[in-house]
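Any read-out appearing in this document is the output of simple, stated calculations on the displayed coordinates, not a laboratory observation. Nothing here was measured: the structure is a model prediction, and the numbers come from that model. Cβ atoms are built from the backbone, for glycine too; each structure is taken alone.
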Structure I
Amino acid sequence: MKTAILCTALLFGVLCAYGQKLVRYDLTVSDTTINYTGKMRKAIAVNGQIPMPTLYFTEGDTAEVYVHNNMHHETSVHWHGLLLPNEQDGVPYLTTAPIKPHSTHKYSFVIRQSGTYWYHSHTMLQEQIGMYGAIVIHKKDEEPKNEEVLILSDWSDENPHQIERSLHYATDWYMIKKNSVQSYGEALVSKKLKTKLENEFKRMHAMDVSDVYYERFLVNGEVRQIQDHYQAGDTVRLRVINGSSSTYFWLNYAGGKIRVVASDGMDVVPVEVDRLIVGVSEIYDVEVIIPDQGKSYEFTATSEDRIGFASYWLGGGEKVPATKMPPLNYFEGMQMMNDMMTIGGNMNDMGMNMSLQQMDMNAVMYREAFDTLTTLNYDMLKAPEKTSLPEVPFRELHFELTGNMNRYVWTINQRAVSETDKIRIKAGENVRIIITNNSMMRHPMHLHGHFFRVVNQHGEYSPLKNVVDIMPMETDTIEFHASEGYGDWYFHCHILYHMMAGMGRIFAYENSPPNPQLPNPVQALRKVYADDRRFYLGAEVGLESNGSDGEISLMNTRWHFSTEWRLGFSDESGYETESHFGRYLDKNQFLMVYTGWDWRYRKGHSNEENIFGQTSTKNDRGVAHFGIQYTMPWFIEADASIDHTGYFRLQISREDIAITKRLRLWGMWNTDLEYAAGARYIVTKYISASTHYDSDMGYGIGLTMTY
């Protein structure tokens, strides 16, 4: 299934030094191609493997890992969940030097813990295309038996940079692929038209639980794996790591209960459940029992949006499949969103005081008998020993998780990481973070280099984790002791595309020594901040029988630059181009102010008046203009502009009205008495059959290309 362009065998050595084991790995990182059902796609392999090899250690070992970068671009390795010196943490330009093309980087640190962890690239979107692997650390004198590593992931046949760009332009192609558009036609058939109208009145897009469509979901790089050597009565420990880029997974087992024994590498008092959801980058160690001889039982990891799953079979013989999870009821989710969101874009928990995954608001979409199943939540996790922090002062912080799905901007307290200063903390103090999720997406928040307490009903025995999944409308509290002494440590959402869009903060220990990995810290920090400042290119080009109209735009977190045009086939039809160079001002990004130009010409038209009694310049104009755009209820965009001659124009428009899964309507009218309306039928992600009528250019039919 995998063909490596270049791969190197894993070198594993154990040496004795100063009474400790020195455990060395050599990891060779190479570009590769992967073949799924005849589709060849670029990926990254380490030692010829996707995912990367599992690294095994024993508590107390000294790890020495040599990463040989054979690619033509930078890479990095972050040791997720490990306690280690700051300069070994592996975030390029923040803690560790990037691994340059065709160079080798040495990581070295003492293993201070035991449990299940993982490692992955922290460079751009490399994690999405294969650069991730598992870490297993056994306790001293532990004799492992009947244990398996399951690293879960999501795979797209699309280039991840195109995925990221598309998300910023709010394409619903992924929802088309998932059959979750929730169009007006579907709402009418489902008797949910009122719900759909209310949803768009509050300026909310259709309900979804995952941003990206994935062709397949993998366990250890495969859609299905079989371990047929287990016998009846065997207890098997499954070390389950969610190494996906943006997918939550439901875990189910055909052979009975699932016994949760550890989370994020830390032991918990065992608890039995029917199922659990594992957030992006979360880890659960679970135990399952093989009930009967001669049967093979399915352990499934199903994507939260229910579009696919990966299977892990335990035991040999007759197949006993796990119960498949039915499709989601999206209109019930839409109604839930309506109840919880105000017209101003703020969340309202209706007095429910949600926390710790105890009230899963997505449960309204589940078609299965939810009430009959025991589902794990954070309030059920209990540490086997006290986790109380030292009796020293607390620094308390309040983080509100915020975002904008229309433009795919993800922030904390309405600011991307590049828009904030580092958060200064002192070595030896305690830090309490109260986190409220004021968005309709889950956010798995990960703290580098530390464990935190997830404060729950067990008080002094609250569990230790390094990832906490904050559900929509939840408020959770985490606490950690500033025990690492020095350095900068990243705190961010582990959904890859949310992190790259700005949802993070940097904790910086006061009086930290210079980092030898980063000789120019100011320049290095600029590189970190550059991630969420990047601009994304988009375009829509119509080629129809009456001419061409379209728009090219470039935008990032706050800025939006665009140029649109309408070009007829004759001087009577004319031509025009208009630009907007704007910045969004409000937290919901409904309001943009802009400047630009407006240039147009049509031959042979008499002077007219606009709606305000001014002599219309719609047929002959060349001006600089200034204006504002505001997104009103039902996604109606109001645009008011005035040019340097004092001429005023107001325009209202609505794009992308989903009539069916693939059929879209749009319309426009302005005070120059220009109007247009049209439709397009989406054939592929980039091509639509289209038609429209324009008051200046007449009727046309043809194609529209969307990028």
Structure II
Amino acid sequence: MIKNTLSFSLLTILFLFSLSCTGTKQLDSPSNTQAGESQLSVSEIERPLPYPIDVPNAFLNAVENGTRSADGQPGENYWQNYASYQLSAQIDPDSHTLFGESSIEYFNYSPDNLDVIVVELAQNLHKEGTPKKETTEITGGKELQRVHANGRDLEPISMFQRWTQNASGYIIDGTRLYIFPDEQLSSGNSMSFEFEWSFEIPQQGASGRMGRSRDNLYFIGYWYPQIAVYDDVYGWMDDSFLGNAEFYHGFADYELSVTMPADWLVMGTGEFLNPEETLSPRTLERYKQAGNSDEVITIVDFDELYDATLRNDDELLTWKFSSTQIRDVAFSATLESKWDGTRTPVGDLSGDGQTEYSRINSFYRAEAPLWSEQAEYGQHSIQFLSDYTKLPYPWPHMTSVEGAGIIGGGMEFPMMTVIGDYNNAGAVRLYGVTAHELAHMWFPMILSTNERRYTWIDEGYTSFHTNEANKDYYGDRFDNNDIFGGYLQIAGTDLEGEMMRWSDFHYPGPAYGVASYPKPASVLAALRGVLGNDLFLEAHHELIERWKYKHPYPWDIFNTIEDVAGRDLSWFWRAWYYETWTLDQAVADVFSDNNRQTIVIEDRGDVPMPVLLEITFANGETIERKVAVDHWLQGHRTKELIIDSDSQIVRIEIDPENHFPDVNPSNNIWERGN
């Protein structure tokens, strides 16, 4: 898509032209051919071979311009636009209406002059006639009372007016607002915007990612006019929000104020600025105690809700929060929820050699008894993930809100998550969803990826991190099969879609979910098996360090891992990310000639991977052997291994440590006599 242009639908109407953003050109990488491997002729090749991955021309142009690099580093010319938001919200519980106001300063650090500013109006998903991926509650969407830009109020205009008269104003197209200010926003300058709006809060808003429940709970996200990302690869990111694929947001500073009737408890993204002005003396004392306690403290119990907050003549309270360099803000308001609090160590954030801590908050209603342990789950998740990623959790709190009636699973926002009660799923699943939503604080809240197109990045990495957290918390109860299973149930069938397919364009059915969650997590486990744990973690940590608070695309990830590993892994990316090929390694035969024993390995799937063998002899000796991936990359299907030993082979197992998601593990083991 051309930078600084409109969505495709508007482009068509305005008779503009778009450029292709896909191609087959690939960044330079070494050949797969290795010495000592026989190169088959074309007629002899027995299998599909991974061909070079598709790298979009838009990304290659970014490399050429020096904003990205061929080795996966942000380029020396890398830039990001930035914003500063002042947001205020007030909810009327009688009508379930949110009234909002905002002022924004938007900084254009790009080299481009911007004639149009794109803003997301996610609540318009709930407007009649707006494109949707699924049945959605109709509440009327967002009513804009004021749009102010460049020093004056703007009025709606038609596309015809914009095209024929170059008129300033704004156009609403589904979940996108296109602002045409009087003057362009030139490179290096900023522009101010102001909005006033309101909307009826849906029960299950944004496809169950925000909403209201039982007249005693609001969880508010996807709620304010948010300037879209303008990046160095595609320019304006104006893909519509269809209720399926989530978000791609830029970083900004936020000042948030939330006004509610005085008996509601509020928590939101950011540092809680005015607890002394909102919490009753007893609640305030326990809040302070919880912030310094390694044990879970009941800040407000169910029978204490009647005087948990300060009361005043106005019968309203305003709660204030402040945050810097984050992607989004959300907040909760609870009327009948217990509030548990504690702290958890996150590591050395400031570099002074001292361990620092973050608050853990948990709000839940009496109908969610499993949540009595949820604050402890939050403690472990944040501490474990800070250590595993080598990036300490950077924010003052992490708050979980039980939101049965809004959501069954969980949904993440910076410092805030809403999760179902998990009464039927059980405590183990509640820990897992807690770890999952909190793992999102790294992907995509710190590594801000484009979820609208590449959901597999944030959900795949997060599913992988969740399984690692499960292993740490529950020990041997979890292993790689807990992520492999979700992928293998449709692997290689017509139900599966490629991971690199844009998120909202997957086939109907399970294709989107599998390509976004268990398959990319399984592939990360397989990558760890290829590289070894130490090198994998080195690459993993380097990826996080390079791209924290930036916008990595898939090819930045691929290039970074190859750079750290010192290996061409294009075969891996093609086979796993761009195709729906499967892995099926088999012990096909074992035969002997005196002391010489031959093992026949067949690669029956299309994904080429190294074969890791554990061979056991009658005398109890065990040895390991490996078939390098290069053998399969030459087009072979079969490999014979010669073992010289006086003792008979009695057992052979492929991938004994279960690194790889093999579609048919039954042929991975051979035992004498079977």
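The table below gives the values:
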{"item": "Label whose coordinates, when helix-only ellipticity at 222 nm (-39500 (n - 2.57) for each DSSP H run of 4 or more, over all residues; to 500) is calculated, return -6500 (choices I, II)", "result": "II"}
{"item": "With Cα extents along the principal axes in Å derived as 97, 65, 50, matching label from I, II", "result": "II"}
{"item": "Comparison of I, II - label where distance in nm of label points 7 Å out along Cα→Cβ at positions 249 and 393 is highest", "result": "I"}
{"item": "Which of I, II leads on percent of Cα pairs over 27 Å apart, for residues 337-480 alone, largest value", "result": "I"}
